[in-house]
Structure 1
Amino acid sequence: MITIFDTGAYLINGTQIIKDDADAAAKLKQAGVSVSQNEARKGTIAYGILSAHNAPQGDEQNLRLKFDSLTSHDITYVGIIQTARASGMEKFPMPYVLTNCHNSLCAVGGTINQDDHVFALSAAKKYGGIYVPPHLAVIHTYNREMMAGCGKMILGSDSHTRYGALGTLAVGEGGGELAKQLVGRTYDIARPQVVAVYLSGKPVPGVGPHDAALAIIAAVFKSGYVKNKVMEFVGDGIAELPVDFRGGIDVMTTETTCWSSIWKTDAAVKDYFEIRGRGGDYRELKPADTAYYDGLIHVDLSKIEPCIALPFHPSNVYTIKELQRNARDILAQTEEDGLKALGVPNLNLNLKTKYRNGGVWADQAVIAGCSGGIFDNIMAAADIMKGKSTGNDNFTMSVYPESQPVFLELVRNGAAETFMGAGVLMREAFCGPCFGAGDTPANGELSIRHTTRNFPNREGSKPNEGQIASVALMDARSIAATAINGGRITAATELDVPFGKYKFFFDKGVYDKRIYNGNGKPSPETELVLGPNIKGWPTMPALPENLLIQIAGFITDPVTTTDELIPSGETSSYRSNPLRLAEFTLSRKDPAYVGRAKNVQSLEQMRRTGEEKIESLLKQIQALPGCAGLGSADFVIGSAIFARKPGDGSAREQAASCQRVLGASANFALEYATKRYRSNLINWGILPFIISDESALSLGSYIFFPGIKKAVQEKTETITGYVLGEQPVKIAVSLGELTDAERQIIIDGCLINYYAG
């Protein structure tokens, strides 16, 4: 089904794969290939797009990228615009799409969420942006339909910013990186490696894009095979996939921890653009006659089976057949692993009870968002549900079309009537089921969803309060098959369904009548509308000469997600208020963290005012080598967290900024799960320390770093710190690769300070 190369590979004429092993030279000669490996690296699609967007100050290996457009949703755009304003922005220098698909429900918190939307419209008018009102389209659908183009690059403040199937190299990053683009700076990155994903064969009826995506994620996530790399989809199997199917796989590449994705394009992509009145945005993209890849994943689409990703990660994948055969053991293991990861005593996940009467039973089903709410997925589900019913018991099902144009077409072609006649609720374009703000299940329930993630709490539960539900990911086709069986998990391939081929008629008037498009037409006289919950960033201190850090959070899980660092869901109403949002930092993973961090802030205040309570710490510092002459005015006290591998998941910069608001100076990690989380730390002036041995650290430890500012300035590879105590322990940390600009951002204290200086 999936084969992963342990070496690089050459792709000849788009079809012949030559593994970069001992026989490679002979095979290349036989194929008539004479180009060097370095030249062949330039033959990838990704290489050409990246080079075309490399600013003059960049070079072949150290890229300084300028994007064609930007996009954000209503959990991230306020902070980005506030950062850019404070950094000197006067207008949007490129198209910037502000969508409203995350905080679009305004029933909670009064008008707090709607205040953000009003702010965004005023910002689009003032600075020259594109404003997509609530319920009209989810962020990635609008960008696919109206902004993507072959050979373009788009930067978005959402981790699932992926438009590779349309020939667009798209990147999901923290808000700081968008702010840099808004003030005319570049996105700086060492040229990423490129891994080929060679698709062959054709999926069998009943297998959908989520099945293929989950199989790929399961194959590569744990090994980190594509971490921070570009996944480049090639092979004759692409022609067997409709564009919507490709897009459904593509958006899920985020869950592999790759940096971005790109696909070979063809006539089907051209049709996609022409249907939407944008034929000029198409051009054929394909690898050169000889292209070299740093790895290769061969996917035989004909052997993909319907899959299910059980709680609590998209990589926890089984085929549905496998689950059916071994349900008791698999559910018991999933429950055991989940309880260990959640770390909440006496919590009842209730998963084992889902096996009964010879099957596994779900309580709820959702098809939604940028992965599930795609037109072709919904139509395939409708084919399965024609004339059927979800029943009138506990099981429920909702469908969220990805945009109003898609919803309108479902109404016109009768699919909406099919769903409603089967007892399915048709909803608006909304991302809530992806992050825990929509269709929240009851305690102990299992929800199956064609959405992007099933991390803990993504279904809206609160484990620390004994409230827990679970989400499993499945393709829309198997979700529909399950629904007509009353919730008994069923693979769509078990049914004999005549799947139709449906043409999509795009009605652009739906957008034209509602979207404010001020691109390139700023109105500086427009006043920003700032609701009472919209606050600016507090002042962030610069990096001191010497730094004392206390560990206020200590997490030993294998991976820590951004959802655990700053929860999604009920916190959304406070995304525009840094101080109030910071109160939720680590609230589900370590509820005492905020109090500990505030205690460190109090210590720093005592240091500034000369209170005696820090005298014992000062004496320990003065006993360190070369520190005898230091006084309380010669260092600053900040907090930190330790996590083995933090930052998997969302691009939300709040995962870092909330720590910073609470006085954080550093993170300690064995490695960082994603580039975007590490970038968020840097842009908020938080030192991204890497430590090889965690044994010297513990919750409450004080670590002193003499000469930390000098070490950052002088690019010291190994930085020495001292864990305080009766017998100080010397530790070594590093900062990894940092550009000169990133070093200066850390020294200045944050991105805002960097630009203000």
Structure 2
Amino acid sequence: MTPLMKGKMPHVAESGVRSPRHDKRTTSPLWALAIVCLLAAQTAFAQTDSVVMEIGGKPVYKSEFMREFLRSIGKKPGDAPTACTYEKRQALEEYVQTYANYRAKLADAFAKRYDKNRRLQREFKGYRAELAAPYLIDSATLQRLMAEAYERNHYVLSASHILVPLGENAMPADTLAAYNHALELRKRVTQGGEDFAEVAKEEWIRNNKLDDDLGNGTGDREPNDGTLGSFTVFDMVYPFESAAYALQVGQVSKPVRTRYGYHIIKLHGKTPYFNVATVQHIWISDEQNKEYAKGKVQEAYRQILSDTIGFAVVARNYSDDRSTSFNGGLIPNSNIHQLPPEYVDRLGRMKAGEVSEPFHTAYGWHILYLVKKDALPPMEEMEPYYRQKMAHDNRNDQSTKVFVEQCKRRYHVVDNVNTTHKVKVGKTYKTMPVATLDAAKSMLNDSVFRKRWRYRVPQNPDSTVLLVIKENQYTVHDFLKYLEQNQELIRKYDVSLWVDGKYPEWVDRMVLDYADSHLESEHPEFAALMSEYLNGLTIFSYNHVNVWDKAQTDSVGLLQFYQENSSRRSYDNPADSSYFWNERASLVMVTVADSLCIAPSKVEKQLNKALKKGEVDEASIGNKLSGMLSKECSAAKPVEVLQTTAEKGHQMLLRSDEWHQGVYARSGVRGYTFYIVTKVQEPTLKSLSEAKGFYMNDYQNFLDEQLIKSLWETYQVKIHQNVVDEITY
């Protein structure tokens, strides 16, 4: 995240403090290396946190510098030093210069408040929120939940449910009525012997009738029998998933509350995990004749077991599934949600290469052949996936709640609404809460359930303290501001109950926000990471303004730079090749689609004439050749003429012996092409517009060098070479 700008190696002054002038010493590199390595060895046993450099009078310590340097070369601070070599010393010296340039820029950027830019701050807050998330949960709870998910992931379930819809903010009386209704439905399917699917349909119809009465019906759709198909972890909301995995096959759950209402769940199947399988199948419908279908599937199964013609041939001969029978009944790479639950149940217990016995479903008879299926990866491979899913799953609330409770104890949180004290009333003492929500409730009305309530802040806002988190006090005024920002669309509810429900939510939010605001002070590694991100964003913005954008907009400066530097370029210098054109040929390409349109000899004769007269241009050649077309020509575009330029070494049009004026032929499958070379130019220097990208890059480097030179003077950058010489790594 730390973009360091490379520059030239500076001079080492006699004092041991480096200046930005060029080094004019003549010491042999090998002798210098020997001296440096000797110094480093002598001081290795007595290293302290010395000052490597000073920027604007502020020290940069060796520990900080080494942390950045070692990370740049993929080493850790604790790694043992290796043998001292010339290449290693050179890498260190180069990084010293690079880091000094970077720190000088950073000092100037902060001095000029680049870090306070609104857009930069928004981006930084986004990064911080993402990186802070792992610090604001209880890691032990998170690990427990991931272990639970992995254990459940070993199985695929198939189930049905009966839903009694209920909003998240339902009134207590409505909640109780829905729960009792769910209990009655469960009793009907467990004790009354009624069919689960039929009761699910009946409840679906009842709920849709209620919606119809309110104008929200779903029309004449087929009643839903509650079938959910196959699923595994994270496919369902967490309370539903937990209840389903706690059941044995055939069991019916007690009412389970989710944000959708109360569910009665019946587990139909529990099979070993797979997610994707390739399978071949045979399906024989028994809709017309059940006995015939049964006999047919048994005959197909016997042929498969005889192993004489193979499953694919039997599928082509017997299967009623015309969408797959032509392909041997193949269903490739299907996940558990695409396959029928009956298929999933059997495939989960089969091995690759096995054939199932014939089995019956509501659709008829089936035989399966498992080609392949995947297996559950190890836990360490699943962890990133679980973390990603849990970030958007309500089970993640558990690790957050545990963390909040820990913070309440650590920060000695005092909740005055739920803290009592004794108040003297007459001659007796009465236990009462330290603070109440009555004042807050009195300021709200039903508009809060339409998201239209506005908190009109009074001249003297209510300063009654509801919550204390260490040194911070939170008042009724703060709570009301939170309520204004967190209104909900609710059909029918009680304001007082809503406020009571929002209060603990607000308390947890304030505790979490307090912990969030103290992450840097409580976690040094997080503070270092945030500093790195802020520095990176600030330097990026600083370079944009002072180097990259400046080069783009300073057309006068770029032109002057071109004029001063272009004359120094040499065609014979390979490093300057991008700034020159090689030999270039001006040519006209004439393509005839079919030899029947015009004979090649006629075209060549006409083109040589035109070249001799100097009449080689698209219009005149095109007009002349169009008048020569034969009656047998049927091509849509019989003749095409294109004027272009070819550069030697960068094109495949002309051969090595064709770089001079002339007409050159190429034959095609039916037609042919002629290249008319009208002029060949010697190598020339490219203009600014022709090499703008290269000069722009050079100009940016020039501006960067000028900026760094200025910053070294402004911030009096000093490199303590004696400390650098002591460094081993």
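Just so it is clear, none of the values below were taken in a lab; they were calculated from the coordinates. A quick note: this is a predicted structure, and the numbers were derived from the prediction, not measured. Cβ atoms are built from the backbone, for glycine too; each structure is taken alone.
Summary of computed values
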| item | result |
| --- | --- |
| Value -13500, calculated as helix-only ellipticity at 222 nm (-39500 (n - 2.57) for each DSSP H run of 4 or more, over all residues; to 500), assigned to which of 1, 2 | 2 |
| For FRET efficiency 1/(1 + (r/R0)^6) of positions 322 and 426 (r between Cβ atoms, R0 = 30 Å, to 0.05) computed as 0.40, the structure of 1, 2 it came from | 1 |
| Identity of the structure behind 14.9 (criterion: mean count of other Cβ atoms within 10 Å over residues 274-281, calculated), options 1, 2 | 1 |
| Answer label among 1, 2 for the case where distance in nm of label points 7 Å out along Cα→Cβ at positions 498 and 618, calculated from the coordinates, equals 7.0 | 2 |
| Structure with the greatest value (metric FRET efficiency 1/(1 + (r/R0)^6) of positions 242 and 562 (r between Cβ atoms, R0 = 30 Å, to 0.05), set 1, 2) | 1 |
| Origin of the derived value 36.2 (Kirkwood radius over Cα pairs in Å; candidates 1, 2) | 2 |
